[in-house]
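Just so it is clear, none of the values below were taken in a lab; they were calculated from the coordinates. The model shown is predicted, which means the values in this text are computed figures rather than measured ones. Cβ atoms are built from the backbone, for glycine too; each structure is taken alone.
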Structure I
Amino acid sequence: MSAKQQVIFDTDIGTDVDDILALGFLLGSPGEIDLIGVTTVYGDVALRAQMVRKLLQLRGRNDVAVHTGIRDPLMKLDPVYWPGHEGVGLIESTDVLAPPDSVDAVGYLIETVLANPGQITVLAVGPLTNIATAILREPLFAGSIRQLMIMGGKVDMSNSSWGPAEHNIKCDPEAANVVFQSGAPIDLVPLDVTLRAMIRQAGVDALLAAGDPYHVALGNQVALYPGFVDRGGTTFLHDPLAAMALVRPDLLGWQPYHLQVELAGRHTRAMTVVRTPTEAHPTTARIAMTLDIEGCEALIAHRLAQ
């Protein structure tokens, strides 16, 4: 049996419920995943860290390091998007939660990766500001990561209902561009596949039926998420699919691409631009283009219930 992957989870937890479910997947996969740290990014990073602490506390995983990261986009060109429901139903006034660890997220990422070259997997499911800053601050960082698994971007522009830019890239396109040009070993799970996998009311009911505080918290966060309510009891498994890809990459169909971010377009800013690799435009990322929907949904539901 292969050794566990040492994983740092970089997240904007709370803006969508999928970050919490991705964390739940990691915590439900102790046979394959050694979650060593969580870094928060974008907006109220302290509140996001408290959400992480609460879920880890409910799971009995106070050994996991938690570090707050950068709240503003790299170039501060765009306002921070903040829906306002973050932490609702999870953080209580009576909670006694440990503060974030003293080292900032970027420093923690650099220190941990460079101390363990080729061994640390970074799962990044929010804006890529922390990762880009680590790359800019430490030239050895990108080449020392074992794997950089990213949820973000959009490849198929024929689906115009979501616009040309995906949320994580749109929140900090300059940071994404730095990351995609860094030479890091990138696997990307884009919106193209994540819009095809869902959690439904039955999945929420199963979590609530478990009865323990941890699983009830997971279920309640989905049930309270405005997107879940607005869609009539269903929402997308964006970030959990990226977490699942660490464990079962074979459930996704991968293609090599040259990946860039459009920074200057008036109507296409933050669009991810992919090309078939050539000598002039070599492979910069492996991108998931297809998935086994039933297999992915079943595995994610199973791990969340653990």
Structure II
Amino acid sequence: MKYFIGPMSKNVVDTIIEFCNETENNIGLIPSRRQIEWDGGYVNNWTTNGFAQYVKQKTNHILLQRDHSGPGQGKNDDDGLISIAHDCKSLDLIHIDPWKKYPKYKDGLLWTINLMTICDIANPNLKYEIGTEEAIRKFEVDELHKFICDLKEALKPSLFLKIKYLVIQSGTSLKGNTQTGQYDKERLIKMINLAKQYNFTSKEHNGDYIPVSTIKEKFELGLDAINIAPEFGLIETQTYLDNIKDKNTFNKFWEICYKSNKWVKWVNDDFNPNEQKEELIKICGHYVLSTFQFITEIKPCFPNIDNQIKNNIKNKLNLLYGY
């Protein structure tokens, strides 16, 4: 399973289901807590359980993984325990990631141990991903190795063996709709070798807006899997932008995005939302697709757009898989 994709919208989810059923490829879906949560999220207003039921009724080619579970990763600052309790009931794999709220090594280690232990009690069949992406907390190879060793010492052997994926870092990071990372090939190789040493599957985050040739090179060097998320949201947003022909509809779309404030964390301080309207929509569009205002004021203007969106998403999948 090479690709793990963010369920940025219902169209993305439906297209991936169709693609997997048609090609018999296996893909992971990686909802963040803001996208899909126990009490609903911005993607189709799905709850964790409702989303899991929807996907599993339609295909057996998709693995469902919580991306970035843990404290401070939801829409409100919390300890993440309620969210994880629901994840344990519905999902196949959980990314244990306390590092956003607890970046200090000892704190992050302790939270990883405790969260894995809690999950294992709730559902002994779960598998895990450990570590975090570089944009949240940078790990050097030696420190990541120490983290693995400390987990191995602290966890009971049967639980340590349930760790399937190790997040490796080779310089990926995102700002707006841009890949801002500096690819470090030697670091990638060292991280991959570390994962192999412990029979972990190596996985990199933030694989968006990278040439397919670079992704293929990483796989050839031994990388096992990669996450891609916002790029699939942009495909849908761009499809709307390509079909908008009048200024009123464009400004209405911008206003919905602007008022959501979902764009704020993705831009620099010098970003001007009134002058960079299209860029704001591109950054923020997928966040508002399930809002009442978008569904009632924008979507009816384009009655057949879902088929076009799905074709565009499928074109990206075809590129990734070499079809």
Structure III
Amino acid sequence: MIHDALMIGIPEAAKWLARVTPLVEAPALGARLKLESLQRTGSFKLRGAAVALASLDGAERARGVVTASAGNHGLGIACAARALGVRARVLVPSTSPQVKRDAIASFGASLEVVGANWEEAERAARAEAERTGAVFVSPFDDERVIDGNGRWLAEELRAQAPEVDTVLVPVGGGGLCGGLAQALDGVRVIGVQPRANCAMHDSLALGRALTSYQGGKTACEGLEGPVAERTFRLARALAGIVLVEEEAILAAVAFAYRRLGLLVEPSAAVGLAALQQGLVPPSPRTCVVITGGNVEPELLDEALASV
């Protein structure tokens, strides 16, 4: 069993919350796909949330947790909190898709829409943690979340396909890409971001972390917002970051649905777009991490109508 090999650094209580996701061939792309969209919550974010909550001590569990999220991290926190018996409160911005809000609420977490963007929701969540004593769990600026989202996924990928030499991964705050880049020695880890909103790309170009960032409008709400000093340092190990346009992202969502039979949200489709645009050459030793499948029906319709 792959899970049996993933003992180091992963709390026992977390290991069985996240499932082993398939690594599949995609001949239409000439690459492989790591389908985190088939994770228990439809997103890789469950891994980091499970590790973070399973690592809490008794006093911290009693205080409960609060987080800010564009959607998928909050969903992971809600799922892990219910399984582990921890009270959870999730603050999302108005840009968070309704499908993700509904899923968060279905796990019993307290949900509140706060602010017009992730930074505003994060400020409110940190203030609430300070006021109530709840533990704030960042979606990326937390070593436990990085271990769960990045290093755990890296170990699983190594066990499934040790011959993989290139990994394409969506980049938002940088926890996933940073964890993968640190754990996958000898593998080229290439980040992908929407050109309209690319804080990590711009941070690396400037040589400093953009811990406050207002990018342009993008369908990839899960990749919006700033980075952290911690994730900026980790992301320096990336082989690079490529940027994709909004039209290419929507085309990739449509391609995944029509040709691959997959529901892929825009934030998770950027790696497919990079391959389709020729920004990274296809290879059977290349893996694209499909990070989530929680797409709004209306946005899927828009993507299908766009090509």
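Given a computed value of 0.00 for FRET efficiency 1/(1 + (r/R0)^6) of positions 156 and 252 (r between Cβ atoms, R0 = 25 Å, to 0.05), which structure among I, II, III does it belong to? Only one of I, II, III returns 0.00 for FRET efficiency 1/(1 + (r/R0)^6) of positions 156 and 252 (r between Cβ atoms, R0 = 25 Å, to 0.05), namely II.
Quick check for you: by distance in nm of label points 7 Å out along Cα→Cβ at positions 68 and 292, which of I, II, III is greatest?
Going through I, II, III one by one, distance in nm of label points 7 Å out along Cα→Cβ at positions 68 and 292 is largest in I.
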